[in-house]
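What follows is a group of structures, each given as structure tokens.
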Structure 1
Amino acid sequence: MMNRKHLKKYIGTKEFYKMVLLVVIPIIIQNGITNFVSLLDNIMVGQIGTEQMSGVAIINQLMMVFNICVFGGVSSAGIFTAQYYGQGNREGVRNTFRFKFIICVVMALGAIALFFFKGEELIMLYLHEGTQDGDIVKTLQYGKEYLSVIMIGMIPYAVSQTYASTLRETGETLIPMKIGISAVMMNLAGNYLLIFGNFGAPKLGAVGAAISTDIARFAECFMLIWWTHKNHKRHSFIEGAYSSLRIPRTLTLDIIKKGIPLLLNEAAWSMGQAFLMQCYSMRGLAVVAGLNISSTVSNLFNVVFLAMGNAIAIIIGQLLGAGKMEEAKDTDRKLLVFSVGTCVIFGSLLAAISPFFPEIYNTSSEVQGLATRFILISAACMPLYAFMHGCYFTLRSGGKTWITVLFDSVYVWAVDIPLAYVLSRFTGIPIVGVYLSCQLVETIKCVIGYVLVKKGIWLQNIVSDS
């Protein structure tokens, strides 16, 4: 009897999991297809040589910083969007949409300027001798060509995220998913035509991949804008959204106080990941190529805990906005258990394919061997990532943004990066050992997250007085 009661504390009912899956599955499908197409893109580029693959991988690492900053921008207001929606406050949702639009467009313009003037210097940070494979001059050339084209799609990407995130936070998860799938399929078709020159199209290699990405981003942006405005009665936040870009001063200050730390955190965290990659790249271009292969396939499986993090943010945010504190606490505990449990399964599947996946690439046995070991490490650590990610979104849903900054980006810069910097530059430890050490140190963060979540400091309604 006690065991059954104990299990009920961590395991939900069928209705509970149906509710969770309604939120999670569309996000998993959309992100899963996006990452699957990215994987196919990566394989296509990988067929034309290690240098082109490495050049694209370096640019994608830099673009990840921009993408995550945009995510932080929409998330900074998104915690208010979810709670306003749970409260039934449509004007509040409209104002958070305006905030997202302004900050994301400004970030896109700033990133374009940075890449235009400092792109070559940023690429050179990742180009080092140290392994048998790779031509640094060619890799730099391919990276610059790819960057010059991929920048064009940055503004439509930022606008798309503004619309898609607001729709999801107001309960519309299927439409962003369907539009996102349409865009990535368009991207895949474009890659097939333009990378290899199929059906009479020009053979453009990595530049072709960038052009097809730009086309897909413009198409996704147009479809999201068109659908949202067409269904303005159903999603009334868009009515009058552009009649004025004015945002109430009190809300602006609230977002700056509770939301902007999220943006700063995402920016610092993504820059930290880029710096970690730079530390690993000190061991040669083969390491860059191996990590690129590993991260591409790992990202396909990581969609599970990433989607669960989004589910925690949306479901818990709405419960907190409605003032249901005990239900929020119980729901969050069950969501964390569900996330870790599913990642044990998906981590096992990832480990099973680790010896075979790198063989798809047209690259050396050295790169393939490194990629296999990196994939195995990512697979073993997936449940760890799931718990850590869930704790982060739990704390964030209640507006404890400065704590999430300490928990996330400050930890990366205070613990992960010094460890990687020292091990990669001042020791003879093989790169696989360096990478494993930097992943296992995240265990400390899991302990910190458990303590903070268990204390319930995140249980607060941040829009009740707005």
Structure 2
Amino acid sequence: MEKLSRKSRGLESKLPVKVVQFGEGNFLRAFVDYAFQRLNNELGFNAGIAMVQPLENGMVHMINDQDGLYTLFMNGVKKGEKIQDIELITNVVKGINPYKAYDDFLALAKEEELQFIISNTTEAGIEYIDTDTPGMRPPVAFPARLTVLLYERYRYFEGNASKGVTVIPCELINYNADTLKEIILKYISLWNLEEGFKTWLLEACSFHNTLVDRIVPGYPRNEIEDYNIKLDYHDNLIVAAEPFFLWVIEGDEALKQKLPFHKTNLNVKIVDDMQPFRTLKVRILNGAHTAMVPFSILYGNETVKQTVDGDFTGAFVNSIISEISGTLPMDKKEVDAYAEEVMDRFRNPFIKHQLSDIALNSISKFKVRVLPSLLQYQKDNGQLPKSLTFSMACLMLFYKGSWKGTVLPVKDSPEITDEFIAAWQLPQIEMVVSRILGNEEFWGEDLNNVSGLGDELVRTITEIENSGLEKAYMEYNRQYQS
């Protein structure tokens, strides 16, 4: 089988560099690069991508070895049917390791057709390191490197406003572009760069907050032979992803003209305010994940798919999502459509999502992802949501550390786990629940003040310990409805 290369595929003419991308990992290759390829294929967008390796030990050498080519497999379930789409991604024209070829990195600033800067350097990547200097090759922090690149472009094109760029970070922090821009301005001040550059940055460049949503398992190591058999070439960079795709970008009509995704059927939304979409994702996708984990582990499940496929556990997850959906101040059809897609994603047979992996830092996740829905439901309906409250009872039992003689995969900071150990040593369940609810470090407030919550949790935990999970839930529902 032949090696994957541009010559072997008849793709020897390269696209002009319109995108500089900080990051060469699985997510960007299955998300951003795929999105730009759709623009190229459907609209003749003619955008080539130059990848910049953000870490010293990266993989641009592998990308360059295949002339920037790789295969994307999109595997999943849509309305109950298994689907698999295969696409050869062809728009990556070069990969640069700034640790070994720093001058090549700086040369990107001189690309005539450069329009977009994309990044995904992980949540930790958008950081300010005050020991970075413009003379370092390269500076340590990603924002410092971007400042150097933008300054180089400003100087080379003598402040030409038409050579400004559109910066679209994809790191998973809220207000990612605002944060990145703020740090760049700090470097301009720290390095005493001229006022003209600052003006060019603020007036000729634009920064856009984003939300990205696609599960990307990456290289399918355990099933690689099943993937290889579907190709007539050898590819060392196969990347697997789910079909679901959502990219929300804050921007105006000018950005829509620059990025005409509205002329494709790819789910890219350019909106004035992305926060409602972020809330939708955090509350439904992430919230359902977090709420199901302790409950499902106590029941004996190991994966998300196993959970949603089970008669009892699947119905519970559906109930959770229904309660969450009702609290969101968005168009009901849009919320329901997203919720339906989430369930399809959860039962994707190509993704083995371990509950124990999602269990990491469940207390802080519950506070951000689930608790707001629980409290909003009570505010809207005058009563507690039955399934979300039941999931909180399971969370408290989960942090007890063991269940029916089995050690549970609790993964959290020592401060949190130690506090739960101390609480569970109290002689009465009422005292246990009161102490946990009253810990404002956990929840940001004293939840003993939430009407009826303590009593419901005491009754539910007692029933679970006496009767088991399924019988307790049935009894809880009976009492709830009476």
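Computed values, structure above
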| quantity | calculated |
| --- | --- |
| Value 61, calculated as percent of Cα pairs over 11 Å apart, for residues 179-226 alone, assigned to which of 1, 2 | 1 |
| Among 1, 2, structure where helix-only ellipticity at 222 nm (-39500 (n - 2.57) for each DSSP H run of 4 or more, over all residues; to 500) as derived comes to -13500 | 2 |
| Structure from which 23 was derived, relative contact order in percent (Cα under 8 Å, 6 or more apart), options 1, 2 | 1 |
| Highest-scoring label, criterion being FRET efficiency 1/(1 + (r/R0)^6) of positions 283 and 307 (r between Cβ atoms, R0 = 25 Å, to 0.05), among 1, 2 | 2 |
| Parent structure of the calculated result 4, 20, 31, 27, 14, 4, 0, given that P(r) over Cα pairs in 10 Å bins from 0, in percent is the read-out and 1, 2 the choices | 1 |
| For FRET efficiency 1/(1 + (r/R0)^6) of positions 323 and 435 (r between Cβ atoms, R0 = 30 Å, to 0.05) computed as 0.70, the structure of 1, 2 it came from | 2 |
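Read-outs throughout are calculated quantities, based only on the coordinates presented, and are distinct from any laboratory measurement. Predicted model, so just to flag it, every value in this text is computed and none were measured. Cβ atoms are built from the backbone, for glycine too; each structure is taken alone.
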